[in-house]
Structure 1
Amino acid sequence: MPTLDDTDRAILRLLRTDARMSNAALAAAVGLSPSACLRRLRLLEHRGVIRGYTVVLEEAPQRDGVVVIVQITLERQTDDHLRRFEAAVRRCPEVRECYLMTGIADYLLRVEARDAADYERLHKEALSRMPGVARIQSSFAIRSVIRG
């Protein structure tokens, strides 16, 4: 990541809390003129520090379904095994997030399903059939405490 100064970090901190904040309000909060603030914001975007803006929706599985945190261990950690697994997991719409990890498991997934039976189907028909999967450990979330 490019070097950031205190003002850049303040801009990022404020945008994480409210990405819809007006440039005038952002400028006032960080002590810059609106034009200087906009210039910094555009530079952060151009340098790839800010890659985009998004809307976080309260999705139905958060209200009516289940969230399952899944740890996946692969048979081998070669580039080919990692690449093939990652290609397969991208094709699985129930997998909302996937992280390559250090530690015991190779991947950590956040999966959303309608219910336990739906997750069982996903486990049998998709997750266990992904290339190179040696072990799957699943934990059902009780409730969301922080979500962003």
Structure 2
Amino acid sequence: MTTTAETIDHATLEHLAGAGAIRGASVVGHPGGWGVVFQYGTTERALAVKRGQVRIFKKFDTLVVYLKQIGIETFKTDTRQFDPTVTHVKRADTSQRMRKAHEAAAHDTWFRTQVEHGIKEADDPNTQWVSNEAVKATSAKLRAAWAKKAQAAAA
């Protein structure tokens, strides 16, 4: 199974199973694991992880327990593509996902540090505050200088 638009997430699956709408399940073997496709109405959908990719269970036992927990006790099994010699299937997006996670963690650390610094500065009795009127006056002077510079450059 590959990434497909034809997937179903866990929450939707739980709702359908709770309503008795699931009419069948097929466990499909893959190199290094097992996927599952659910039939409901006239639709078939593969179980997906949160990022939308098809979920692969490494152990058949884990998949069986998962199915029983959502109320599915009978299913078909297709072992044609299962290969028990494959122990690890690397996803193509792993490095990109991990890089983004590290960037997000670094940004979060930086942001929290900035907030803590701002709070300490605001609580410090020696902090000198600038009035809104002073900021508006300084900003007006800067805008006038920029406008004058832009007019000179356009001429």
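Derivation of every value follows stated rules applied to the coordinates shown; laboratory data play no part. Because the structure is predicted, anything quoted here is derived from the model rather than measured. Cβ atoms are built from the backbone, for glycine too; each structure is taken alone.
Structure values in brief
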| quantity | calculated |
| --- | --- |
| Distance in nm of label points 7 Å out along Cα→Cβ at positions 82 and 138 - highest-scoring structure of 1, 2 | 2 |
| For percent of Cα pairs over 27 Å apart computed as 45, the structure of 1, 2 it came from | 1 |
| Structures 1, 2, by relative contact order in percent (Cα under 8 Å, 6 or more apart): label with the highest value | 1 |
| Label whose coordinates, when helix-only ellipticity at 222 nm (-39500 (n - 2.57) for each DSSP H run of 4 or more, over all residues; to 500) is calculated, return -15500 (choices 1, 2) | 2 |
| Test item: distance in nm of label points 7 Å out along Cα→Cβ at positions 50 and 66 calculated as 4.0, pick one of 1, 2 | 1 |
| Mean count of other Cβ atoms within 10 Å over residues 42-49 derived as 16.4 - corresponding label from 1, 2 | 2 |
